[in-house]
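Multiple structures follow.
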Structure 1
């Protein structure tokens, strides 16, 4: 799957530009809905990724792109839920996560990609 962080706040996936965080679930791309995690914003200084969100748990690996500078916080409950499900979690800056997607077919991709910070 072809993806790249074009600039701070702009992600391109398969030739389509996105200016919001996205979730990729077996090639289907949708906007990340942060609402369930907003209550922890003050605690983390930024809305973290938590297991309360609709995370694509369907594969053996979850890829999390933490933004241009790698500053998206990932709450401990994400790691705990992944361990419970037997899913490996790879957390890295979004540009690195995009490079990791190049070796995967769309149906193999389970990812959350943050476009800012």
Structure 2
């Protein structure tokens, strides 16, 4: 894999994770509690079916996020390859933006996190 392909692949993984995380946020309890409260007042079959569908979507997204969030499974191979190419050992502690800056040839201080 070329440097450009590695950067593109890493950036793609981060973008998917951020996108799905954003969607998942709207399925959290503090949002859905309001929906459940309104069901007590306006309960009907169509609404119940939609909520069941939403629950399936939520858990599907959660499964994908869990796999993406598994650092060793998804991100670590990319980080390992980038560390070798960049001669660094601290990429796991850097932010996504810092890693992209390094890959673009910019200077980023060694992390002591």
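Below is a table of values for the structure above.
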read-out	value
Per mean count of other Cβ atoms within 10 Å over residues 45-52, the highest-valued of structures 1, 2	1
Parent structure of the calculated result 13.9, given that Kirkwood radius over Cα pairs in Å is the read-out and 1, 2 the choices	1
Given -5000 for helix-only ellipticity at 222 nm (-39500 (n - 2.57) for each DSSP H run of 4 or more, over all residues; to 500), calculated: source structure among 1, 2	1
Structure from which 4.0 was derived, mean projected area of the Cα convex hull in nm², for residues 5-52 alone, options 1, 2	1
Computed 36 for relative contact order in percent (Cα under 8 Å, 6 or more apart) - originating structure among 1, 2	1
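The numbers here are math on the coordinates, done by the rules we state, and not lab data. The structure presented is a predicted model; accordingly, all values stated were derived computationally and were not measured. Cβ atoms are built from the backbone, for glycine too; each structure is taken alone.
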